[in-house]
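Below you'll find the structures, each written out as structure tokens.
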Structure P
Amino acid sequence: MLASPDFLQPLRGSLLLAIPLLYAVAALLAKWRVGRACTGLALGLAAASLALLAAGKPLIGYSLRADALGCILLLLVTFIAWVITRYSQSYMGGDASQPRYVRWLMATLAAVSVVVVTNNLAVLAAAWLATSLALHQLLTFFSSRPAALIAAHKKFLASRLGDVCLFSGVALIGMSLGSLDINVVIAKAQALPDYPLALKAAVYLIVISALLKCAQLPVHGWLIQVMEAPTPVSALLHAGIVNLGGFLMIRLSPLVADVAGAQTLLVVVGSLTAALAALVMMTRISVKVMLAWSTCAQMGFMLMQCGLGAYDLALLHLVAHSLYKAHAFLAAGGAVEQARLKAMTAPPEPVSLSMFVVGALSGLVMVAAAGALWGVAFDRLSALWVLAAIVSLAIAPLLTAQALSIKGLWPLSLMLGAFGVAFVYFGLHRVFGWLVDMPQTSAVNTFDIAWVMLCFALLFVMQCLIRARPHGTVASRLYPWFYAGLYLDEWFTRMTFRIWPARLSRTSIPAVGAIK
């Protein structure tokens, strides 16, 4: 990459600072017209920052950071903010509290953008705290709904625990390395022959903070229950804010990659959350609740990728999930139409277990072929090797179902479909690995590989059994447990109410006789 002229650096720094300032101005004025204009300008400035990056070297200075990771995420954040703001104006039309909604929406966006552009760990932690506090006002926007207040209260406690871990980790890093600038911290840490105990503890605390803020087991329940908030707020939470834990892991990947125990923690918790959430999602019929469980599973998978050292694939996952989930929530109003169309179509034919096995084996062959075309080496145990196996399991049920619908052409459809998905997957892996400079996918320890493969093999077997025999003994006995999420959230709810009970306003408590 060419070296950029010195005069471009202050310009790029000004562009980065202007984005959160635009959101802050919109928050102060609290008007839709200003909000739309500021989000549009912020999107343009983010695109300009990415274009300037292509013309020069990354900006690291003035407590700001404009590298490929930051510019990609900044463009993603500003684009989702622009879409959600335009959608929100129509959605909130006629509500008397619109100025309050605009104010806290813009304040949340301002704080998120600071998280993305800063190069200082203390500023990042403070901005993440501000993001959570501003979002809390949006989650409790309908203060007359007890369910909304209780869910927001649970999120508040989980997030504050995450903040304590994050600030403690940042403080330990400052004490150990004498700096809080991310580039300096990484350079000094990599120069050490071995991490001191305080630095290792800091990494563990930061990882725990990411797990808490990404709604991983067993504190995941609030993410499922904040559906009482306005739909645009749900889209903002699921498409953007809950992904910040993954962004932090990717940003600090050189630091986390050198602490094997912290990576194992990400692998164990992330894969467990992904597997359980995927099973629970099969029992739900509410569109928004299914999407919430999907987010929980996707966050677990993303953090598991970070634990395996596949940071480029974690970034790809973050971007794809954000775009998909924003669209899914904002389009959730079409669920009734989709349900009617489904009711008018013939029910799918049952799928035998043997067909699932054939689909998995065919998918494995196609994944290996696609990887070979991209020059992926499968001669050693690595994160990419494990994730390729998971991809082959993931596409088997979908492609098998499609195969049944077209009868005699299903073998060809299965092979071409599996190959296309795998080919795109490895291609995007190459693109993101080229765009973003981060630790390369490396060999992982045997325990992490065995744990991940065991979790996803069991998930695949359970999904096949349930789909092949939906009324069988296994499905009937496990359905109540999966529907309840193994009752983990009930335990967390009781614990939070013992520590700090939620206070409900009088307007949120139904009057006697109001419920019949």
Structure Q
Amino acid sequence: MQTFTVRRAAVRSPYGLVAAQNRHAAEAGAAVLSRGGNAMDAAIVTALVLSIVEPWLSGIGGGGFLLHADGKSGKIEALDFNVRAAAGLDPADYPLADAQAGNWFAWPSVVGDRNVAGYGAICVPGAIAGFAAALEKHGTISWHDALQPAIEHAERGLEIDWFAALCIAIEVAGLSRDPAISALLLDNGQAPKAGADTRRYKPMPAKAKLLKRLAQAGARDFYDGETARIVAADLEAGGSPIRASDLAAYRVAWLAPLMGKYRDYDVAAISGLSGGPSFFDAAARVERAGLSQATPSAEAGLIYARAIREAYEHRLTTMGHAATPQAGCTSHVSVVDRDGNFVSLTNTLLSRFGARVALPNAGIIMNNGMMWFDPRPGQPNSIAPGAKPLANMCPLLLGRNGRVELSIGAAGGRTIFPTLLQMVSYLADYGMSLEEAFHRPRIDASTPRIKVDLRAESDVATRIAGAFPVEVVEDTLYPVNFSIPSAVMRATEGGFVGMAHPTSAWAAVAAASA
């Protein structure tokens, strides 16, 4: 049991903010803002650096979604750059491990966990295409310049401090099965130890070389150039069904955002195969339940639990979901610049270290996107050639009177939209500040047992236990029982305010300077 209290102060700036799950990445993005770049420039630089400094969560071997809001017109656009299954994939290669049909929370596993780890779990990555498309449409810096901070970090390497050492040690058994990722992150097959007196780094020379090639040749080289040939050869040699033609055929999609309301907030989310529809489903249920500022904490906890549980049942029976209940490992970036342009960007490898595979020549850690498909045939989200899976990611933008006020999102697989629902409610229903909302205890109803934060009022767990099985847990660094949010917001007194998750070791908000 933790015997200490963790608090993180809000960060304020009139010049723009970057909130991310790693301080090095947030600082790289804020430096772009300080040099005159805009929110999209900073978001893409931050996301690229995250792939180096926190490779267990996201990277160019994955995919994601983003929302962009223009500070002058208020126009919001959405970009889908999520992963996609190979066109030549055969669903028969993912046989069920048993005949149990499972239920909407626990679906059957696949023989050998082929959809979870190894080359068979990899989908076509969309991150490079997405980052480049976003920068081209809404950025001001070049693709070449956007890559430079990530290249510098890759050449220096991943800093092996206590937190990185912990994150690697947690997955050492899985990482040791792949020679390339083992060589990249482990010490002779063992988890690395943090430097006692000096900083230790794990350089990423192959990835640095690839990023330099992309900086010169352009982003499309990843999909139909020399980089594509290297990536495709690595994938085919490892047994993946992905071929060069899959990379060449990959395209991002600019979409109209999914719009809705919560109280007096206009809310923008990603439509279709994301957490957005489920967020709106649960939010509508909370509103119908009559939650207000006068609602006691215990009753509010039960309202949240029912809304999330019912929304998840609808989601997992009509939209489909992953084959296993693993928590996802994702990165979210929230950015605002001095002109009031907002970006909400979520990028993921899905599980911690994705497929636990690094491409030996490309140096990229790859996603395990097949985990997001339902392994049972004949379901709404069944494994299928060329298909996109249903994703948990749920970047949001909130505003009032035609002006965006808040960018928020989170990491944590199934726990993402339940966290965002409660945080938006804390702001809209209870009038909390962003700092207060980030420190307020939450529940999670994305698993069979409702998890209740130990810090919540004592009657919260008791009230929920009258309707659902309950487990009281701590908001610990590991295991991650609740998702990891980050947000930036217009401050009522002017300027902007940002928050990162208080109990996430290296999460940070970095402020731009004049």
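All of the numbers you see were taken from the coordinates with simple rules; none came from a lab. Bear in mind that the values here come from a model prediction, so they are computed numbers and not experimental data. Cβ atoms are built from the backbone, for glycine too; each structure is taken alone.
Could you figure out which one of P, Q the value 0.20 for FRET efficiency 1/(1 + (r/R0)^6) of positions 248 and 472 (r between Cβ atoms, R0 = 41 Å, to 0.05) was computed from?
Q
Out of P, Q, which structure matches 12.9 when mean count of other Cβ atoms within 10 Å over residues 288-295 is calculated?
Q
When distance in nm of label points 7 Å out along Cα→Cβ at positions 208 and 232 is calculated for each of the structures P, Q, which structure yields the highest value?
The structure with the largest value is P.
Rank structures P, Q by Cα Rg over 2.2 N^0.38 Å and report only the one at the top, that is, the highest.
Biggest value here belongs to P.
Which of P, Q yields -9500 for helix-only ellipticity at 222 nm (-39500 (n - 2.57) for each DSSP H run of 4 or more, over all residues; to 500), as computed?
The value was obtained from structure Q.
P, Q: which one has FRET efficiency 1/(1 + (r/R0)^6) of positions 72 and 312 (r between Cβ atoms, R0 = 25 Å, to 0.05), as calculated, at 1.00?
Derived from the structure labelled P.
Assign the value 26, calculated as relative contact order in percent (Cα under 8 Å, 6 or more apart), to the correct structure from P, Q.
Q
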